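Pasting the structures here.
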Structure P
Amino acid sequence: MDAAGYETWYATPRGRWVAETEFALLLELLDLPPGASVLDVGCGTGQFTRRFAQAGYRVTGIDPAPERIAYAQNHAYGTEEDYLTGDGTRLPFPDKHFDAVIAVTSLCFVKDQAAFVREMARAARRRIVLGLLNRHSLLYWQKGRGGSQGGYRGAHWHSLGEARALLRGLALNDSKHGSAVFLPNGDGLAQAVERVLPARLPLGAFLAIAAKPV
């Protein structure tokens, strides 16, 4: 899917609801005030990078795909938003350069996941947040089995145990998690269920885990 097609999906009612629901969980786990510096690794078209900019954070997005970075630059929300092309397993930043480093489902498409997360932890001062596709979810049963379909093709779907294992051995503590988008069709029932089920129940399509660098 090209950059424009990816963003078109987020402009649909279902896409908007999914993005808003996932972003609310990311903000909760980030737990830092506006003004903090945030690096979005594997930012793609900048869909979530822009949301953090709109919420008052100073954001930088990095992605290996030049066409997606070009789209993000052309659709930036404001001046506190920068984009560059680069590899998440070799971040071009000093240690502890950002208050927080996030990755929103980009890790699911990375071969060397350990190096990717290690670099996130290295570049963060106060928080890292991983957003992942959840293997223990209805969406996995619909789209993830047998190699995944559509925009999910080639993705690795994580369990909460796998997510915790990725953080193990790094200089991190105080890990916490949440999940969102329990019913992925986004209709009225899905939105009602989202309001009732607790985020700590690790059964939503979007699984997120956060930790603090030591």
Structure Q
Amino acid sequence: MKTNAELQRDVQDAIKWEPLLNAAEIGVTAKDGIVSLTGVVDNYAKKLEAENAAKRVIGVKALVEKIEVKIPNSWTKTNAEIAKEVTNALESNWSVPSDKVKVEVEDGWVTLEGELPWNYQKEAAKSAVNYLTGVKGVFNNITIKSDTQDAIEKENVVDAIARSWSVDDSDINVSVSGTTVTLSGTVDSWYQKEEADRIAWKTPGICNVKNELAVDYEYAFD
């Protein structure tokens, strides 16, 4: 068990451990597993690194992220320049059918839209944008429309999650409705919640995952 102070310190240390963030001024507060991040960073990649570092800490149940991205003047680009770089990044990524993704940029914020057959392609499209200079944030509005018409078998999803050494599936419930898989129950960490989600998204024929898993962790009184 951890106290709020111990969880706060663990998250602070995890953030400082990341090479991109060791000089960043990011504020951390913790209360009953809910961690809040504040501060200002000079690029979107640092914001993502801070979020991911916090999520990996044992005891984090939820994250409130209020980190602001302020691009230095020397790094500022026009929306047209950013849009061109995003388009080039998508075209050079073999995982993404770039002709299926539409790009819009407003004030440094990138919006991705379109339809793709697999979630890993959607995630790859966003990853291609995350580290581009001048990007303040990404709205990934790409939807998944599977090419296969195979019915989703609940047991296949259950077995896939059970095969993962990093996920304790003893309290995970899986239900299937059409092309949607719903995960419910509890896991020990946010990492396990996201890992179960990632595994479920690999199911042939899937178009949506409802991840209702709760992170169950007992906290000590301060």
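With mean count of other Cβ atoms within 10 Å over residues 116-123 coming out at 18.8, pick the structure among P, Q it was computed from.
Q
Looking at structures P, Q, which one was log10 I(q)/I(0) by the Debye sum over Cα atoms at q = 0.15, 0.28 Å⁻¹, for residues 100-171 alone calculated from, given that it came out as -0.50, -1.33?
Computing log10 I(q)/I(0) by the Debye sum over Cα atoms at q = 0.15, 0.28 Å⁻¹, for residues 100-171 alone on every structure in P, Q gives -0.50, -1.33 only for P.
If Cα extents along the principal axes in Å, for residues 12-75 alone comes out at 31, 30, 16 when worked out from the coordinates, which of P, Q was used?
This value belongs to structure P.
When volume of the Cα convex hull per residue in Å³ is compared over structures P, Q, which one is greatest?
Max of volume of the Cα convex hull per residue in Å³: Q.
Please state which of the structures P, Q yields 2.0 when distance in nm of label points 7 Å out along Cα→Cβ at positions 20 and 196 is computed from it.
On the way: P: 2.0; Q: 2.8.
Among P, Q, the structure yielding 2.0 for distance in nm of label points 7 Å out along Cα→Cβ at positions 20 and 196 is P.
Each value in this text was obtained by applying a stated rule to the coordinates, not by laboratory testing. As the structure is a prediction and not an experimental result, all values here were calculated from the model. Cβ atoms are built from the backbone, for glycine too; each structure is taken alone.
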